[in-house]
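A.B. asks: Structures incoming, each one as structure tokens.
Quick note: the coordinates plus some simple rules give every number you see, no bench work behind them. The model shown is predicted, which means the values in this text are computed figures rather than measured ones. Cβ atoms are built from the backbone, for glycine too; each structure is taken alone.
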Structure I
Amino acid sequence: MAPKRPSYAEIEALPEWLRGEILAGDLVVSPRPAKPHLRAATSLCARIFRPFDDGEDDGPGGWRLFAEPDLHLDTDPDFPVVISDLAGWRHETLPVVEDGEAAFSVRPDWICEILSPSTAVHDRVHKLPFYGRAGVSHAWLIDPVLRTLEVYANRDGQ
């Protein structure tokens with residue numbers, strides 16, 4: 001008999017201080033991010049939101065940026081619920097943000113994962129290849145402790 005697949009209901013039942021994703025067919029539960037992770041996410045948001053989302057500060061605009069969106073992309077049954085630390089959609093990809101929807105079913109054009117000791121393996125081994133298969137054009141991995149940024153572009157699903 002095949003093992004029972006985790007469900008979104010199991011994620012919804014988690015205490016609010018935990019977050020859950022379904023990666024490679026497994027329920028992965030993580031604590032809320034630690035301070036270095038939060039600092040990196042906040043700093044990056046502060047630097048890119050106004051020029052890219054709002055089009056201010058002589059920026060290009062044309063993007064919709066979100067922190068910790070639930071991605072329900074339906075591109076791989078083993079990855080029905082994935083949460084990226086940051087994600088962005090070009091206006092052409094996501095022309096309207098619907099009210100009342102907690103999850104996004106449209107694949108983002110850009111994602112950023114902020115590596116933590118407890119999440120780095122999942123981010124690199126499971127999520128990064130999933131984002132490629134899902135058609136995400138650009139992916140960033142930030143390590144706040146090592147102070148590094150890795151930039152990836154999708155080429156034929158890789």
Structure II
Amino acid sequence: MLYSEKVMDHFRHPRNLGEMKNPDGIGEVGNPVCGDIMRMYIKVSSDIITDVKFMTFGCGSAIATSSIATEMIKGQPIDKALELTNKAVVEALGGLPSHKIHCSVLAEEAVKASIKNYFDKHNIKYDKAKYKLEECPCIYEHEKKECKK
């Protein structure tokens with residue numbers, strides 16, 4: 001099987017799917033090569049992510065990684081949510097095919113973008129280094145040439 005049961009479950013039954021009214025932070029990221037777009041919404045209270053929703057335009061892997069990422073950060077302190085990595089997302093799903101790893105990178109970026117937006121909206125100072133990815137998410141050489149990371 002190409003995808004784990006957990007990937008298929010999150011694709012078929014995404015958790016936290018939908019838009020959020022009056023979010024404290026919104027992050028939207030995309031991959032221009034594959035066309036996937038993720039938008040993540042967060043509610044924050046006392047530095048805890050109390051609610052999270054997402055809308056994803058993309059493949060099943062993009063939907064599954066968005067879904068599991070929301071589960072992984074909901075109820076977590078902001079600092080803990082910022083530690084979420086694409087590798088942790090992949091592991092939580094029981095793996096992804098190598099050509100779909102970029103979906104997990106988008107999920108990580110969407111979490112960070114929503115938190116950054118929350119900080120910006122509320123004039124909260126933050127460490128900009130926490131928003132840099134460890135490695136380029138591109139798999140193929142033609143992607144790497146176009147990559148802006």
Structure III
Amino acid sequence: MSSILETSFAHWPDEAACAASATELALHAGLMSAFIELHGPLGAGKTTFVRHLLHALGVQGRVKSPTYALMESYEIERNDQVLPIWHFDFYRFDDPQEWADAGFRDVFASTGLKLVEWPEKAEGLLPRVDLRVFIEPGADEQRSVKITAHTALGMGLLT
């Protein structure tokens with residue numbers, strides 16, 4: 001496990017607070033080169049956070065969970081450049097051979113934003129993470145959130 005360089009805490013009393021955090025993160029220019037892991041139990045709000053983040057980045061239309069497909073890809077246009085975004089959900093990932101067969105090594109080696117739910121299911125296959133987001137559900141819609149930066153890029157995303 002990589003070392004933690006900085007930690008930030010948040011409390012989301014409702015989904016609007018989750019959306020506000022996602023919008024704030026979307027403002028960071030370095031985000032489009034980041035690898036972000038999302039941790040939390042089923043129903044914690046990982047996909048909801050990703051959905052708000054992608055919409056804040058300008059992704060149009062429906063953002064669905066890649067639970068069965070393992071990966072959904074998106075593109076946004078910034079400064080006359082097409083920037084790729086990949087959203088992974090490894091909840092049903094069972095076979096490391098799938099990693100090679102699906103070409104995930106190439107995806108992670110390329111530029112673009114990578115968002116991964118259930119990264120522990122692909123442990124040992126993933127590159128060094130920039131940010132880890134831990135979402136813990138509470139009463140009603142409330143969430144406790146801990147974000148840890150593991151790289152200089154991740155530290156920049158926390159500020």
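A.B. asks: Quick one: helix-only ellipticity at 222 nm (-39500 (n - 2.57) for each DSSP H run of 4 or more, over all residues; to 500) came out at -12000 when computed from one of I, II, III, so which one is it? Show your work: numbers first, answer last.
C.D. replies: On the way: I: -4500; II: -12000; III: -7500.
Comparing all candidates, it corresponds to II.
A.B. asks: Taking mean count of other Cβ atoms within 10 Å over residues 102-109 from the coordinates of each of I, II, III, which one would give 26.6?
C.D. replies: Going label by label, the one that fits is II.
A.B. asks: Using the calculated result 0.75 for FRET efficiency 1/(1 + (r/R0)^6) of positions 22 and 94 (r between Cβ atoms, R0 = 35 Å, to 0.05), pick out the matching structure from I, II, III.
C.D. replies: Numbers: I: 0.95; II: 0.50; III: 0.75.
That value comes from structure III.
A.B. asks: For relative contact order in percent (Cα under 8 Å, 6 or more apart), the calculated result is 18, so let me know which of I, II, III that is.
C.D. replies: Corresponding structure: I.
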